[in-house]
Structure I
Amino acid sequence: MQQSETQEMDVFRANGLPWLTCRAADSDVVISSRIRLARNFRKVPFPNRADFEQLAAVLQLADGVMPVVEQATRQHLARFALDHLTKLQRDVLIDKRLITNNLAKNPQDRAVYISDDASISLLVNEEDHLRIACRTPGLALEQAYETASAIDDAFESRLDIAFDEKMGYLTSCPTNLGTGLRASVVLHLPGLVFTRNITNIVNISQQLGLTLRGLYSDDKEVYGNLFRVSNQLTLGFSEQEIIDNLKSAVKEITANERRARKALALYMKEHLEDDIWRAYGTLKYARLLTEKEVL
């Protein structure tokens, strides 16, 4: 599978990601959903313990299954070998969240397969032999899981996946044991941040077995009021239970965010408008913007 110039231009130069810019239900709060499955091949060391020969063998196994994956998803997936990409190209894929820093840091015998609409990215030899990531606009976890499950079935039909009857899917990190599923949703929560109710949401999320973290942040604040909420545990729960729990929490957070926005518009209208116009002025007239200002 070769990288074509057209595919490369689409991935690296596209102005936006179709799954991110598409309007969907609740998209005023819920930006996108993602399902990620972690899988490993039996009798092969995890990537952090494997030598280059073993990593190359894993990559060859993945290459052999890709025609079946494309048939199952009805999508073409372009193959990108990380050690054939420039640092800038790897940085673009990181910024678009199609690969991880960990994969880019050790590019030899690592690869990513990306669908034409960038809704699917398959990472080979990251923390696990295979990371299946599927994204959808808005709150559509079931749709993302359906695609991820089809890809998983394609691999399991051709390869021996590491699985234990008691522990479930075996993974490099113990927190991924069991289903190997990490479900996450990106939320835009300016209302809860401005009304200072975000801390309560974070605490409640932890009680529900979820993690709510800033998508872009430093030690002091979250930039752009963008947050990702995801499940903490995968062992002892079914895939449907994980998805249902996350969906229920997201709907409650969305309802609280909308109430906070109404309160801001009613009681802090002038302050809110002042912040908006200051941001607009900076965007229109500044010659240099920091990452924080952009977000």
Structure II
Amino acid sequence: MSIIRPEIEFIDRSTRSIRYLEHGWPTDLCRWHSHEEYELHFIAETRGKAFVGDYIGDFSPGALYLTGPNLPHNWVTDEVWTREIETRDMLVQFNQSSLDALRIAFPEFSEMRQMLTLAQSGIEFVGFNPTFARGHMEAIRDARGPERIVAFLRLMVRVNEHAEKKVLSVSKMVQIDGNGKQARIGEVIDFVVNNFSEEISVDRAAEIARMSSTAFSRNFQSTTGHKFVEFVNRIRIGQACGMLYATDAQVSTICFDVGFQNLANFNRHFLKMKNMTPTEYRNTAQTDLAPSVGGGR
């Protein structure tokens, strides 16, 4: 039985290539939702919990995020905030085809490709100057026509240059482009994502990649930034997160369904990756993502 499903939002782009929005808190716009567009999202006021895919973490004023297509997200202000906030969220939504066309016309914009790939898992731009971010959001808001697009691109260039990009959700975590070794690593990633509940050894993965175990381990870590066993566990924990907030299955059942062989090991890895137990994760998600709770867009 599904407990929480994101609301699907349709955005009409027939007359504009980007969409600027801002809203306060509380508001009817606050909900757990997803859409086909990327979203660059700035938090102007309040503190609370950010929900991006299977990620749950803290947000505070000045936080800046980029979410990719169809990645569910929500920002939930802590209940201690009792006064109304005029402007809590400032955001811009844009689609993949616009940026693809831009890269064709101006190849220099290909530099953004890696950031957009990471955004499929959600990015927080840690330490980004909040005054700069808000000023540029206001410039986008106040501009019209081509000037609005120029203001948007100026901000996108700056966030792309920002060094500390924290990838948030395990889901859609890695997409590999290229040929040769990288393409073979990509085959292993696809295999893990589709067969996470099975026993997958390094030797089996190396066989899929058509490499020796030593060469595979080295290439996998250099490509993904994770050791293979760690990556498999991250995928399994990510799947468990989805089951925890989307079903009422018991934690022990979920543990075995995602491929862990014992509950203690599952709980240990979950706590390490999410800084909370599976039960705490479920309780937090079910409380803060419920439609009746004031949250964020």
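No lab work stands behind these numbers, since they all come straight from the coordinates. All values reported here derive from a predicted model rather than from experimental measurement. Cβ atoms are built from the backbone, for glycine too; each structure is taken alone.
For the reader, a short list of remarks on this structure follows.
- Among I, II, which structure scores highest (criterion: Cα Rg over 2.2 N^0.38 Å, for residues 101-148 alone): II
- Parent structure of the calculated result 3.2, given that distance in nm of label points 7 Å out along Cα→Cβ at positions 77 and 277 is the read-out and I, II the choices: II
- Structure (I, II) behind the derived value 22.9 of mean count of other Cβ atoms within 10 Å over residues 237-244: II
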